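The next part holds the structures, each set out as structure tokens.
All of the numbers you see were taken from the coordinates with simple rules; none came from a lab. Since the structure is predicted, the reported quantities are computational estimates derived from the model, not experimental observations. Cβ atoms are built from the backbone, for glycine too; each structure is taken alone.
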Structure P
Amino acid sequence: MNKIGKVYLVGAGPGDPGLFTLKGKALLEKAEVVVYDYLANPELLKFCKESCEFIYVGKKGGAHTMPQEEINKLLVKKAKEGKLVVRLKGGDPFLFGRGGEELEELVKEGIPFEVVPGITSGIAVPAYAGIPVTHRDFTSTLALITGHEAEGKEESRIDFKALARLGTLVFFMGVKNLPHIVENLIKEGKKPETPCAVIQWGTTPKQKTAEGTLATIGEEVKKKGITAPAIIVVGEVVNLRKNFNWFEKKPLFGKRIIITRTREQASKLREALYENGAEVIEIPTIEVRPIINEETKYIIRNLSNFDWLIFTSENGIRFFFEALFNEELDVRALGSLKIAVIGPATLEALKNFGLRADLIPEKNYTQEGLVEAFEKAEVSGKKILLVRAKIAREVLPESLKEKGAEVTILPIYETLKPNDSAELLKKALSEGVDAITFTSSSTVENFFELIKEEGLTLSDKVVLASIGPITSSTLRKFGYNPTVEAKEYTIPGLVQALIDYYQSH
């Protein structure tokens, strides 16, 4: 007899993945099955292990992927297979999320379960729109109401007469019924001039807010083109938005920005752009793969033959140390080797292995900058190991050879084109993008090869953001001038360049 598994009813929060709970994250990391809704941010699924089974059961605009009764049975079925099941529900499972109905079925079938509450959109979404749902000077009462009642009800069970006497009203799923809600509130005594706001896709970079009064909000919603999913807030606290609106004032708010870095390296750039309000679209145009052969192993085993070790990328450091450890060696194998790195990001990657660099360019984080830095070091007659990609510019090794150094190149990784980027790019361009970031010449070359292969066109309104002059030069080879170029050739520098551009345009 199979051991019965367990179901965890987990609130996914309001949309911003940063508002997900630590307990929810821990459960997703262990989950064998995840049953998730339309309003659960897909970013959360990245916490899951590769073997996890994902089952989408969401509904959009009333259209069900799977009826609630079948969802209930599905949870029971997977638990009886002995699986650890996470039922991931938008917002909080018990706040208009039908979590109670699912638990009733689990109880009936004797399935063990736990509940992990989530931050409700009823409070988080107004907060991201600059609206505190309570305030001592305005109201001490708050009501959370569904704007979409169960089908088949002959008349509304909502007591609008009672609601009209309360301070703040927050309606979930009520955009379609907004005229009905407004009409009944006014009819039962709420003043037509009562402030009102409707917030779509709250807590995400797609957030859109319409403001007005009960009398005007219907027209304002039409002007803004707001549809579901949205939250309706009614009450004097809405007036505080003019001073408290923080999220929509972020410098890159609402900008759709493509990242072309590798999946492994995208996180820092993605987080920095997201933190500044951007909607980030990951379309990795390069994939990195380590190069391990007998020559690699021989060099790694004989590092004592060299005087200098040079790293020109984070990938180079990562794959170099993987190769080192695979040979059952550790950092002691570097002995008295001096180390040079091309810039701050590479330096940080080096520090992860408990090492510091002896040489780094002061400002120009390119091969040319590293050549300048080596002016201060005596390299004539020195043996230098340059760890880099299989295909790279020859500026650095040639310059060092001219100075009398003996340079050995160790190609530790190669760049390839990912298989799924074409479809991702087609979808992104069809939906519209504001900017595309390029962090290396490889990302530029592969991106425009994709554009050519797929017969796609790039609007001249799209901002092309380059991390530095070498990447910009590659852009020009393809007939495109960079719109912005980072002053400091780093990820923070690239993000700042985009912020400066949008603040001045």
Structure Q
Amino acid sequence: MSGARSFYATTAIDYVNGAPHLGHAYEKIATDILARNARQRGRDVFFLTGTDEHGEPVADAAAAEGVSPQELVDRNAERFRALTGALGLSNDFFIRTTDAGHVERVQQVLQRVYDAGHVYLGTYEGWYCPRCADFKTEADTGPGNTCLIHGIALDRHSEENYFFRLSAFQAQLEDLFATRPDFVLPRHQFNAAHAFLGGGLTDVSLTRKELTWGVPVPWDSGHVFYVWFDALLNYVTALGYAEPGTDLTARFWPATFHVIGKDILKFHTIYWPALLMAAELELPRHVWVHGFLFGPDGEKMSKSAGNVLDPFEVIDEFGVDVLRHYLFREVTAGQDGPVSLDGLRTRYATELANEYGNLASRTLNMLERYSSRTVPAVALDPALASDLDGLAARVDGLLDRAEISTALEEIWQSVRRLNRYVEEKAPWQLARNDDPALPAVLASLAEGLRVVTVALHPYMPTKTADLLRALGRPDVHAREFAENGWGGVTGSLPPLFPK
């Protein structure tokens, strides 16, 4: 079991039969914000992301291109790895489910589940969505036997599979939801997950016989593991080989946060805990579920609808910090919501340029003009201190519940408070009148800007690092409002967010 100071956060792993899109970026940025905040607090952090590379959709996509599945996943995995760099992520490992280390550990865990009597051979007949790689119940089936998620016709399948005794874990899962109300966050997603249990659980396919592109089943070479069980186990397997020669499982497991989209809720909140119970592994602390991003027309983003916001285009034009800020200001984390280039431009102008960027420029300019670029080493204004003291604790409390947008709003209120402070104190008038209050005002303003910038660092790591260096205080871990100005020399900085 991991220690109290450890923090392990994961994204869902991305299926490699398509290109990275804004939904992938949104989920990864959310996880990065949680991980960076945990590092600021001195926690021992491991942040995992990666790609899901087995299963029928990959095999079909490869066949359509006339290449081998391995060739396809090798090419496409690099597109998702490139996304981690473009988004400025601080992930500690990038897992690929074709990694030998992953394959070996999947076989070990599921052999243990089989040996414990939780698996049996049977025949499945029912409706199957090749894009979901999922067998559908009647409740999951739309008009005309279509997939509710993808809208495509379902295939009728009948095949010999090994089954996982999911039904045997009904009572234990009911107890999990009864005793851990924060297992799934936010609450409306907890309710949705709990509703899956209401109709009673049925056993699910653990293996596929008709496929060859997957992790081979060690007790029956004619089968491969169903892609979902292979994929879910990445959260455990990665810790066994991410650091060569060291097993990190005891240090970090169980996960603090699995960050997922609501379309894969059932797999992560029902199948996954049941599988962990069967393998006698501890359950994760929280599964945090985000919603969908929609175009300005209120429809889910798609290239065919012409409502896509391309993360790479935004980054090229505005920089990655603008995208990171915008996504969690525009859509409340955990909810569905529309995003658009027009909305991003508005947030950029009103918040990043006019509020935060202007605050940074004014503060540095006034320190240069009125204090020779030196932060006065004097006692700070207690009125401002009382407003900003405790900001870090308030942000931490919200991020402990993955309330990412609410935490950002808390920080932004402090940005606005500092802008009001400038207008209230009018340092230019104090300088004109040789008012002895000027040094304390300048020092307080500098310290306030530093504190909110440190708080913003998990959201906008590049721009905040630039500003902290210009303030002469680059440490992103010093988060509390000080009692005195630090007396150091500040530097110059081009506008953070040019208008």
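A few points about this structure:
- Between structures P, Q, the greatest calculated value of distance in nm of label points 7 Å out along Cα→Cβ at positions 407 and 431 is seen in P.
- Structure (P, Q) behind the derived value 5.6 of distance in nm of label points 7 Å out along Cα→Cβ at positions 199 and 327: P
- With percent of Cα pairs over 39 Å apart derived as 41, matching label from P, Q: P
- Comparison of P, Q by relative contact order in percent (Cα under 8 Å, 6 or more apart) - largest value held by: Q
- helix-only ellipticity at 222 nm (-39500 (n - 2.57) for each DSSP H run of 4 or more, over all residues; to 500) from the coordinates reads -13500; which among P, Q: Q
- Of the structures P, Q, the one that 4.8 was derived from, the read-out being distance in nm of label points 7 Å out along Cα→Cβ at positions 7 and 455: P
- Of structures P, Q, the largest value of FRET efficiency 1/(1 + (r/R0)^6) of positions 167 and 287 (r between Cβ atoms, R0 = 25 Å, to 0.05) belongs to Q.
- Structures compared: P, Q; top value of mean count of other Cβ atoms within 10 Å over residues 79-86, i.e. the largest, recorded for P.
- At a computed 2.1 (distance in nm of label points 7 Å out along Cα→Cβ at positions 439 and 471), which of P, Q: Q
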